[in-house]
1. Rank structures P, Q by relative contact order in percent (Cα under 8 Å, 6 or more apart) and report only the one at the top, that is, the highest.
2. Say we calculate mean count of other Cβ atoms within 10 Å over residues 88-95 for every structure; which of P, Q gives the highest result?
3. Please compute FRET efficiency 1/(1 + (r/R0)^6) of positions 288 and 344 (r between Cβ atoms, R0 = 25 Å, to 0.05) for structures P, Q and give me the label with the greatest value.
4. If helix-only ellipticity at 222 nm (-39500 (n - 2.57) for each DSSP H run of 4 or more, over all residues; to 500) is computed to be -8500, which of P, Q is the source?
Structure P
């Protein structure tokens, strides 16, 4: 019996992950949107599919953001570890508010999607027809899963986004063995991330120096994953520095605590969260801006959220530190590379020092290679990368792997 995968997104691009796996069932692996596109408009995968079930690797919108569109035409169940649906609800509501009519689904489709979720914990196998499906920890964000599918003696592994290195919030992913087809992210296949311990120490040194000088360390942060990691990192090394948290990360932090089994050290994290100030009022925003300390706030690329107000209200002794990637054209990219941001259609110069520390939640080059080596795949499909064809050629030439860097719409068979 044949097994095939059809690439509906994340093919020679980062964003809108979506793949249709055909075994004895049609199984949709992720259904995301591409928010930041050169066209200026969001990009979506095709709606012309009829899957039997959907598997969502994690809640980030580039993997989950188009799920409600499935419920314009069907009532299928979608599966993921328990934290994912609760987080998705928050992110989907927010994207519906921001994107409005540019998003081709509405509230009734959102409601149908939430009702058709089926939670499956890590390491608990379940079946769709004759296909056995297992989730394991991807080490990326709360509830992120690597999906292994076994059918007719063949094994397919879809990594989604994963990280093998240990962080404060997660223990790191473990490779899946004996894989016939490996569908693996290649976001950072061309470079390594710095050692995490060294990064953490550098961040703390920067914070202490800034605070001692009477300034604020402003940390623009992704609400999901990075905000929680930064709370944990700061409190691991400094129990006393004032820390203020603002933006959607506050609610997502609460959701992390709702699912303690999906983080590495829930007791320490709860203690850390209880020691910081969750900003909920105008007076607290003013106090955060005036108090030498740390502000962790959305948005990570400065594309929205409270961060821009803080940027122009902290004192001149303050510093901005980015810990995540900023897409070209966003305010984060402009500030890092050109020293200004755009607000209300006006370009505004920023006089504060700005730094970038690479706290990526994705696997770097050596971890991608390690995962591939241990999986020992018969065929590799490189996805979720801007230039996977370069890495594909390297894997073929140096290691002898059967590798494909698919184009959008390609269908690949085992």
Structure Q
């Protein structure tokens, strides 16, 4: 068996440099590799690269890849090492974006968008644990927030840059995205040190999940379905559904990304005062209202408010859910349970994306998509409330 490379303790990068590497990883895999596609959908349709139905099916292929990546991340890390897996996934994302620079047909694009989703799943599952393992306990909460901020930062940058780049050409746009991920991959390579050799980990048989965790898992699955309308259809809804054009759609996607960039910190601040369970339940309810808002208010102010609220809570609920799992399971059980929850999220997200894409292909209208997403989030909020009450009556639970 190959010996893992050990970085001498004196040469370890500082915790904030490591966190910056984690941010770059989620920025590559999710902010750019996944979500830069959303503002490109209207441009791909306008340039006749794909039909409206095919364009959203490609988004669904990306989400299916995310499922595969999330499910396989732990096994990949065990096989080649966590840091090596992160580095390989970052470079594979770069290659997938470069391959999309030429319109060689739906099957070609679907394969590469699937790969970009898979690498996004790997980076999302592995980046946070890799960073926290190298971060002092007193800084881990803030470090996790920095890492997850990469998702929202990528959305914001894509909203600002993609519509402008698309005016030059789609091939140019894809190549710029690929070159950007290459530069970020260099930061990942520098900031996150190589895997350290250590004793083999003995896997113990896990007992049944406590009731609050089961309820939280179901709530997080509801969050996955509510996640889809804005992250897949939002720009297309504004650009084509409302007839406001790609520039306007991209502007609101930028606003969405700004919300996503600040969401983890805002959610954490509220949770410090109100508790993780109550804050997660309230966040789910508020996100349900944000997703439903376009059904009743599609003016500029309504679109702005929906973009900000849903954007902030896209990343905010993920941060809250992960932290709540850690609070209930402890550090030893967090990675195992969070892996299950990430996989459940990916399953519902992938299946929901295909179902909603088919619904849109049949109807050609966006309103049912927002209604389904809002109802799912409302159900998740209810489950989170019950989970909070169950947790409060369990003996031996630690306080926040």
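Taken together, the values in this text are just the output of simple stated rules run on the coordinates, not laboratory data. This one's a predicted model, so the numbers in the text were calculated from it and none came from an experiment. Cβ atoms are built from the backbone, for glycine too; each structure is taken alone.
1. Working: P: 19; Q: 25.
Top value of relative contact order in percent (Cα under 8 Å, 6 or more apart), among P, Q, belongs to structure Q.
2. Details: P: 18.6; Q: 22.9.
Sorting by mean count of other Cβ atoms within 10 Å over residues 88-95 in descending order puts Q first.
3. Details: P: 0.65; Q: 0.85.
The structure with the largest value is Q.
4. Values: P: -8500; Q: -27500.
Attributed to the structure labelled P.
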